[in-house]
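Listed after this line are the structures, all set down as structure tokens.
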Structure 1
Amino acid sequence: MALLDFFNSNNKKKGAAPEIAAVLPNDIYAQGTLDLADTIAPAGLKIGSKEIEIGEKFSRSFYTISYPRFLADSWFEPIINLDKVFDVGIFIHPINTGQALRDFQKKVAEVQSQISEREEKGLVRDPLLDTAYQDIENLRDQLQQAQEHLYEVGLYITLYASSMEELNKIEGDVRGILDSKLIYTKPALFQQEQGFRSTLPLANDELSVNTKLTSSPLSSIFPFVSFDLTSDRGILYGINRHNSSLILFDRFSLENYNSVTFAKSGSGKSYAVKLEILRSLMFDTDVIVIDPEREYEYLAQATGGRLFNISLSSENHINPFDLPPVKEDEEPADILRSNIINLVGLFRIMLGGLTPEEDAIVDRAISETYALKDITGDADFTGSEPPLLGDFESVLSGMEGSESIVQRLSKFTHGTWAGFLNQPTNIDINKQFVVFSVRDMEDELKPVAMYIVTHFIWNAVRHELKKRLLIIDEAWWMMKSEDTASFLYSLAKRGRKYYLGLSTITQDVEDFLRSPYGKPILTNSSIQLLLKQSPTTIDVLKDTFNLTDEEKYLLLESGVGEGLFFAGLKHVAIKIVASYTEDQIITSDPSQLLAIKQEKQRHEASEGSQPA
């Protein structure tokens, strides 16, 4: 049976049965081509009074008949975001304002007459009539001042299911949601055919069951409120809490590759980032982590990565005077100048600040220290041995006005802290996953260590172009100093040129945003992840991200691993999910870690007790 006539019967009179043209299979074969309607149409239709059987599926159409006095914004959102198959038809027919005003004038006179009649009879005032009179007068004023327009609106919904039982259940769910909002519907009895066609993309209102609405309530029916953040490539970040769809995204497809993660302690921020690391490694992304709490150690071991422990007693050293090799498109003078500027910033942090005079002395001393090793901006210094901090101290000692600087510097060259900085670099980050742990570094030196490590990573990034992700956990440590914050901002700005994505994570939102570089780093981050927040910081985030009240309370009431995910101009509510194997690798829960450790010990003990 061909259904071309069924789909083209829209020009017939309302309610008229479609003409079904019987076409034999041989005729279709003989034609050699099929019409579009024959191609997309189902094998057959069985039209009943309450539903339509479409091939092996069932459909049911219904329409709205009544709305409450006030319609809240996004009241249609729960229906649009239902994880069901359905079509929605919204028909908007403008009403001539002049004709509407004449009708309202008659209606006002009618209501006034009823009110006067009740007063003459001595009856008690009727609140319904008074409310109706006020509403009509207000609406008439708004129409006259062009603040509102009037429309005839038809809202039709067609549901689809695989069985009658499923269809009845879906209808109960949908109508229950609408009834709870005082929006009442009726099934299109004996008009299922017209209802079905009214929700097809044909723009034909065959039911013509319309309700008068003005512009304001009409705007609340705006249907495009389904939140979706899925692309055809990338990694799984989590589940969309709006409609249970998958949030698949590739950070390297955006205008920049940076991200920020804000969350209170224990809300799952490190868990979410470790999950991103694990999944990114499978897509050939090199990942480097600056870890202030040694949370990524087990992940590095499980994935064949490399862990460097940065502390005063560690065997791992980084020489801050190291220089990257000079590439063909770079000038030695530019690289040297950039490194000197970064070193001056480092010494400001190490020495607790510099006066303008001391700043100039340090700048000149660094240049002379490099010159001792024949490193100047006039020639390629690739392969040259860089100086050490002790060499810098020697140069500085011979300069006038440097006594205070030398005195403060001595603890880094001869004192307790000498082993950390005054050594040649012995670290190789030629691995896909590298973790720098600064947990055992004294708090006073953590900003210094994070600055040096970040600068070392930046030199490696500039040397070889690769798809890389640099993750700085507890980034508020670096935001405490203007120099470290400034360097972090320069990474956020320049990273894209070197295929680098910077991911900053912090639980101290106020400290991060209080820095003059906090907002710029946020602006230069295309992805933002906000997990559960504390009441003390939520207002700062609300103003920063222009959150609605609903989003504000969502962040306050979210569970572990739940929050908001921003990517470009879109954002959705997210729930971070992991498989059992992923969870065992990335968990930070002390109870889980203890259980894993005990299980490992039992396994090793049982293997040791077996006879050889």
Structure 2
Amino acid sequence: MSPFFGKKTEENAPSTLSQAADGPVATPDTPAPADDWFLPEDTRRDVVRLFERLAGPVALEVFTAPDHNAPYNDYLLTFLRDLSRLDDRIQVKAFAVSDDAAKTRGVDFSPTLLFSPDDLSIRYLGAPLGEEVRTFMEVLLRVSARQSGLSETSKKTLAALKDPRRVTVFVNPACPYCPGQVLNAFRCAIERPDLVAATCIDAAQHTEAATARGVGSVPHTIIEDPDGSLAPLAILGLEPEDRFVAGLTTMQSAPIRTDDPDAAHDHAHGHAGDVAVKEVDVVVIGAGPAGLTAGMYAARGGLTAVVLEKAMVGGQVAVTPQVENYPGFATVAGTKLMEMVAAQTRQYVPVIEGAGVDEIKIGRRIEVDSGDTVYLCRALILATGATWRKLGIPGEDRYFGRGVSACAACDGYLYKDAAVAVVGGGNTALTEALHLARLGSNVTIIHRRDAFRAEKHLVDALETEGVEVVWNSVVEEVLGDDAGVTAVRLKNTADGSTRELAVRALFVAVGYIPVTGLAQDIGLTLDEAGYIKVDAGMRTSIPRVYACGDVTGGVRQIVTAVGQGATAALSAFEDISHPYWKK
């Protein structure tokens, strides 16, 4: 569990968790033993500090059945018992799925958790685990205060909503993108409890629901009009808050209201309604290891700075299951490493997630348009990273999200008992394959050469895991049916023969392409491979604009990204003090 902050009651206070007809938990009148804790002591201290921010009581209702998902039921009941012991404002009642209360609430799955069900429509189907624990704790605070935390622009958009919406987000515990999408849904339900119902479903715990809705990748969001007058809107991946809210209100993937010319104009220019203008010394675009380090070093140099991230903090590292070559850590989960880096950076500068940049203008001040906020800065650092490279073969786009994936950390859990293939031969491909194998998948690596390019320790680990390798072969086509991927067609590069390999998923790990849209918009010089050209100080072809990390090419490693981020910030500090272009 991640560190938390909040307030504690007596450790041996009676549990407020009611005894379910089938649940093994304490009754409200039966004190739990003082040493009978599920949460470790250090985590309890963090939760106590976190609960200092509770604005009022939060009613939780949990529904379980003895013959379904028993381990998850026990975990959830015990977890909630501990929370209620730590603060009596966490008021939990437990019921059996067979009770009349379940019928009243429309509950038929075990376990199901409801937040303040008399006032709100927010629920988990499946116990919140892994990454979703953070979402759960934040939602507790927001429900207690009845404050959604949405931007003013999003609140105005939702205020115009006239018809009900039902939002379902499918997740899995290891997906770092899922919590952000769940928060989008839950915040909307808090803001408009009269019209928005939001549900988070763990696809691994509720496989029937995931299969019925064709979930092959997470986060997978479905927004519906309960009246059935509008076609459902399906969304793959994490969306920025403003785009999510616009999609919820319009039921269209393109967040433009065609019946409102002003809204369409505002969207085209990246903002709607009032725009805030903020002046800072440095704007950093991108919150991977390079961008976070740049923001921290800029602030430590005495500059005011802000880090903008359109998706989630951490970049590619956040979806790396294990990092084994970062100094100081023998092994560390990518998400955990980036949580620590982000926490350190936030001590110095704001790190704003969901803040996409629509336009950059170079003038006396550099203008960075981020939707409802325009930043005027003296220096700009681009740390926009890279995105996964596609194979460009038939079936790849058709089955993306239904068996074709570029993220084993996100989607591997959905295929933990299935045959899967990984295409590629570098560090990323082998790391993905090892993660999948350790989940329980039957993994085959497909590589176009006769030897891997990956580090030796990864190759050795692959042999230890007994992962099968198909050498000298490329994937020519992804095959499937209405349910998703069923096989891939392979071509042997040595003799030209072809065959089909039966798999339920294909994970693509054949490299990355730089994200240079903003760089091209302002006319930065790129190299032959499309990366931003920089000098030793991370200076680009335009004065006051710097670039660092994967978007610059070269040795694409976390340690080099961190070093480049620091260098870019130090160069910006030096140049603001002594503008080289004026000499």
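Read-outs: derived from the displayed coordinates by stated rules, not from any lab. Note that this is a predicted model, so its numbers are computed, not measured. Cβ atoms are built from the backbone, for glycine too; each structure is taken alone.
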### Query
If we compute relative contact order in percent (Cα under 8 Å, 6 or more apart) for structures 1, 2, which one ends up with the highest value?
1
### Query
When you work out distance in nm of label points 7 Å out along Cα→Cβ at positions 237 and 325 for each of the structures 1, 2, which one comes out largest?
1
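Could you figure out which one of 1, 2 the value 3.2 for distance in nm of label points 7 Å out along Cα→Cβ at positions 157 and 533 was computed from?
1
If Rg and Dmax of the Cα atoms in Å computes to 34.9, 110, which of 1, 2 did it come from?
On the way: 1: 34.9, 110; 2: 24.9, 80.
This value belongs to structure 1.
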### Task
Could you figure out which one of 1, 2 the value -8500 for helix-only ellipticity at 222 nm (-39500 (n - 2.57) for each DSSP H run of 4 or more, over all residues; to 500) was computed from?
2
### Query
Given structures 1, 2, which gives the highest value for distance in nm of label points 7 Å out along Cα→Cβ at positions 221 and 501?
1
